[in-house]
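In what follows, structures are represented as C-alpha cells.
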Structure I
Amino acid sequence: MIGFVGSFVDILFNVLLFAILGRVLISWIDPQGNMKVTQILNEITEPIIAPLRSVLPPLGMIDLSPMVAMILLQVLHSLIRNAIH
C-alpha cells in the first residue's frame, strides 16, 4: 500500500511541476492566454501560484511566483515522501 501511495504522490507532484513549467514556457508563446492549452495549464496551476503572487513583491516584468511554487512543491514532496517511508 505504501508503494501505491508513494507512486501516487510522485506522479502528482511531477504533474504539478511540469504544469507550472509548461505554463511558464507557453506564456512566452501565448501571453494573452487564448490557446486552450494555456487555459488548462492556468486552471491547474493558478490555485498554487495565485497565493504566492499576492505575497511576493513585484519585480518589474518578472513573475517569480512560478519558480517559488516549484521550489515549495519540491520541498513539500520531499517531506511527504519521507513521512511515508
Structure II
Amino acid sequence: MVSFRHVLLFQLAVPSEIPGYVLGLAGCRLRTYAAAIALGELPFAIGAVYLGESFLQRNYLLLLAIGVASVALSWAMFRRASVL
C-alpha cells in the first residue's frame, strides 16, 4: 500500500499529470491521492493567481515577495518531508 507521505512527495516532485497515471497503476487509494493532490496543488494555484494579479497591477514588490515565499515554502516542505 502506498503511504500518504510518498504520494505527496511524488506529487510535488513530478509534473501534475504523471502521478495520476502512476499512482493509479500502483493501486493508490482514491482518498489518499485526492488529499495529496489537494495539499500539493492548492498552494501553487493560489500563488499563481496572486503572481498573475500582482504582475497585471505592476506591483513588483508583491510579485517578488510571493516568489521568494513560494521558494522558501517549497524548500521547507521538501526538507521536512525528506526527514520524515
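Laboratory data are not the source of any read-out in this text; all were calculated from the coordinates shown. Keep in mind that what you see is a predicted model, and the values were worked out from it rather than measured. Cβ atoms are built from the backbone, for glycine too; each structure is taken alone.
For this structure, a couple of remarks:
- Test item: mean projected area of the Cα convex hull in nm² calculated as 5.8, pick one of I, II: II
- Distance in nm of label points 7 Å out along Cα→Cβ at positions 16 and 64 - structure with the largest value, from I, II: II
- Top of I, II by relative contact order in percent (Cα under 8 Å, 6 or more apart), largest first: I
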